[in-house]
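K.L.:
Given below, in the form of structure tokens, are the structures.
Derivation of every value follows stated rules applied to the coordinates shown; laboratory data play no part. Because the structure is a prediction, the values reported are computed rather than measured. Cβ atoms are built from the backbone, for glycine too; each structure is taken alone.
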Structure P
């Protein structure tokens, strides 16, 4: 028998760390896996997000491209796509798959890095809402939400968040997807769990918006 070729080396270091768990959250929210078992794609409106993503995975040599929206020609998105069979398989082992948006059920992530994953998921597919509460003068409704096409995934996410920080949350239908929402003090609790120390990878625009809302509402 002839010698086997060298074992393939992955571009991405899959040793667990906060940066990897955050990138996994981004991919779970906004990424896609090709059907060829090799390519991973992440598309975003935020250049800042893709620069952070590249840094977290150690793939700064991969260029950030762009593409037009299929729904609105005047809207451009940034895009990072690369091939890595081993990282693709690692993602599949965590629970991701091609066309995952409506089929994903849960993601395998260590407890230590769970809220790094949640922060990436929120930066990708989440938001924070603030509106006046018409029932009370100078009062506001605040909520942090995650969107997904999979009710099983949101149920899993809700259960895992709640058991760690004693929150409740509720799942409801929205215009384009389902949403898991946390209101008022639960939203603050969740935000503090996601941003448990300074200098964690995050989307600065969304972080600043949340800080402004919490300061304005006294949460």
Structure Q
């Protein structure tokens, strides 16, 4: 059994596309960039905002930060509340807690926003804490955030085998591989089975219930 289970937030615990897609569309429209295919904006789920605007749409540093400002203007007032939990998440989290697992959220979303989402969705009390970047972070390395979560829980490096990282994108899996911990790739989120396998996921599951089965086996 794993003693510690770390969870990505967007696409793993929450179906966050609604608020994120709308906020991203508004930010791009601010620069005259049309986004008729809203599904393409799901690429904003997972990576840091700076990366999304700068690398995916070629905005300059200055324009990327302006896009982030416009994005947050909508997201912080409305979009943050448009992220319902995926099916089975509360029961799965409670099962892990009831069996002695300590849980952490490890997310590229700014920590203050992650706190709001977790509170609004009624799951914040199930977690020991949240590891996430500050608002001004450009490209938070998720491996750094995993190590921050380990430090928060007082887990020494030699106990890495007791940790399981759960996520829906290659960012989560690659970070777990870098730190040397096992990982679960979830197929109900926004990533693909191919990216999860190629990134080195230890396990791949289709449902939230299966996460508990893996962690408690």
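K.L.:
For structures P, Q, calculate distance in nm of label points 7 Å out along Cα→Cβ at positions 66 and 146 and state which one comes out highest.
P.N.:
That would be structure Q.
K.L.:
Something else now. Upon calculation of Cα extents along the principal axes in Å, for residues 162-201 alone from the atomic coordinates, which of the structures P, Q produces 34, 23, 17?
P.N.:
P
K.L.:
From P, Q, which structure was mean count of other Cβ atoms within 10 Å over residues 26-33 = 16.1 calculated on?
P.N.:
This figure was derived from Q.
K.L.:
May I pose another question? One of P, Q was used to compute percent of Cα pairs over 28 Å apart, and the result was 24. Which label is that?
P.N.:
Considering all the candidates, the number was obtained from Q.
K.L.:
Which of the displayed structures (P, Q) returns the greatest value of FRET efficiency 1/(1 + (r/R0)^6) of positions 154 and 194 (r between Cβ atoms, R0 = 35 Å, to 0.05) on calculation?
P.N.:
Largest calculated value belongs to P.
K.L.:
Upon calculation of FRET efficiency 1/(1 + (r/R0)^6) of positions 34 and 106 (r between Cβ atoms, R0 = 25 Å, to 0.05) from the atomic coordinates, which of the structures P, Q produces 0.70?
P.N.:
P
K.L.:
With FRET efficiency 1/(1 + (r/R0)^6) of positions 58 and 170 (r between Cβ atoms, R0 = 35 Å, to 0.05) coming out at 0.40, pick the structure among P, Q it was computed from.
P.N.:
Going through each structure in turn, the value belongs to P.
K.L.:
Compare relative contact order in percent (Cα under 8 Å, 6 or more apart) across structures P, Q and report the one with the greatest value.
P.N.:
Biggest value here belongs to Q.
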